[in-house]
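Trainee: Next up, some structures in structure tokens.
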Structure P
């Protein structure tokens, strides 16, 4: 039972006190959440501890004081918060935070210095994001798109990848853009993607013995075995040969040297496999 959204079913003198507070229209979101926890405790145990009774009385006294003296709303703060919400760009946490402040202001409670400082920080962050979006260049868009494709194969920045997939015109915040594109891992990915290919299309290639030394390499070998069936499981790495079909433009998924990927058709396989350059040797 959520007392914030429904009438209290179990009626006692204590529950009537709670209901009067919920019906007052003078509670902040934080007040409601706090009273809900007190009420849940009371309904479970049938009583309130001395500390919880004192907490309830404190809220009642504050609400009674507001009811007697009236509400003095800081309209400038209210407008500031409502404008922030209507302007968009807030994530789930920021939306909850600003709505909480707004519920506080609407019942005549001033923002604390700490709340004001957090609010200013949020406003500055949004202003920086809007300025960044306005000046977002085609080069930054291309780099960001490459970063999205790389992180799509990882467990990082999943929310950003989902936002990009939902809207191809999506622009990240400057902080997120910097984190995604200016780190040593992604820089290695870009370096590998932009490097001149070691093998040309049509080249005959074999597999390096090193392919079985890494998790990524063993995954490729498993895929090869699946494609070749019983024949693939019985062949040694040194027995496998193929031809390079595509040698450039494929998404790099490893931030290591030699991570450039090639599409290779192995002899005896019905479809090609993506293999990183570090796992290929020239065929004989």
Structure Q
């Protein structure tokens, strides 16, 4: 989230820079130019409910971002940032009006909402890309409408599952088999980057992937009120498959996010399915 090579239709060396462009303040001044970049308020799927009290987004339902400019395009095509896998984060950081917000601390659902808003302000509400039919695997062009993504009704889902919240913004989930109450946190952008790097490290060293347990280690902070790391590791390793499946299902349902699924019908075999908009670098440079 590099696959963004040769997507501009121009000579690569003229546009992919090794130096990171300087942050853009939103205003340029001079004898013949004095204009502010437009801004937009983006609704946060989390409604600010899961951020600590000292976080700038604590109980904030919206965040203000600037419209994309050519300087953000430079960030998205920076060789150095693409190699590090942080081009999207640097681009979002440059768009935030409130510079005190650390992109790494954003909940993943809120970050997704910002990515969609940034893409929409930069290139419009239609996202055309190549998709693969899940039935016949035929590739075809499909246009996603990203004009008004809906937020997941996580509070209704939490009530339906009987999930409770702690004052720290943690979630308490009771498992069906062990009857254990698992306290978990919501993943942030920083967590996503760290888990991705760990997966790449294991692949490079040809170590067996443990992405499921790695994610559980990042999510679970206590079991029956016990936060000891040895206890948590023992529980994760011994968790029955049914409990693990139920936990992942509930966690997915009660995590704040935006719904980016749209119905797709294959022109080759006629198969219909809901497809989710992929939010990688290609989201900003399709083709």
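Readers should treat all values here as calculations from the given coordinates under stated rules, not as data from a laboratory. A quick note: this is a predicted structure, and the numbers were derived from the prediction, not measured. Cβ atoms are built from the backbone, for glycine too; each structure is taken alone.
Trainee: Computing Kirkwood radius over Cα pairs in Å gives 21.2 for which of P, Q? Mind dumping the intermediate values first?
Mentor: On the way: P: 24.7; Q: 21.2.
Considering all the candidates, the number was obtained from Q.
Trainee: Consider the structures P, Q: one of them gives -17500 for helix-only ellipticity at 222 nm (-39500 (n - 2.57) for each DSSP H run of 4 or more, over all residues; to 500) as calculated from the coordinates. Say which.
Mentor: Working: P: -17500; Q: -10000.
Source structure: P.
Trainee: Which of the displayed structures (P, Q) returns the greatest value of distance in nm of label points 7 Å out along Cα→Cβ at positions 208 and 224 on calculation?
Mentor: On the way: P: 1.3; Q: 2.8.
Evaluating distance in nm of label points 7 Å out along Cα→Cβ at positions 208 and 224 on every structure, the highest lands on Q.
Trainee: If you don't mind, another one. Comparing P, Q, where is FRET efficiency 1/(1 + (r/R0)^6) of positions 48 and 256 (r between Cβ atoms, R0 = 30 Å, to 0.05) highest? Numbers along the way, then the final one.
Mentor: Values: P: 0.00; Q: 1.00.
Answer by largest value of FRET efficiency 1/(1 + (r/R0)^6) of positions 48 and 256 (r between Cβ atoms, R0 = 30 Å, to 0.05): Q.
Trainee: Computing mean count of other Cβ atoms within 10 Å over residues 80-87 for each of P, Q, which one ends up highest?
Mentor: Numbers: P: 14.4; Q: 17.5.
Once mean count of other Cβ atoms within 10 Å over residues 80-87 is tallied for P, Q, the winner is Q.
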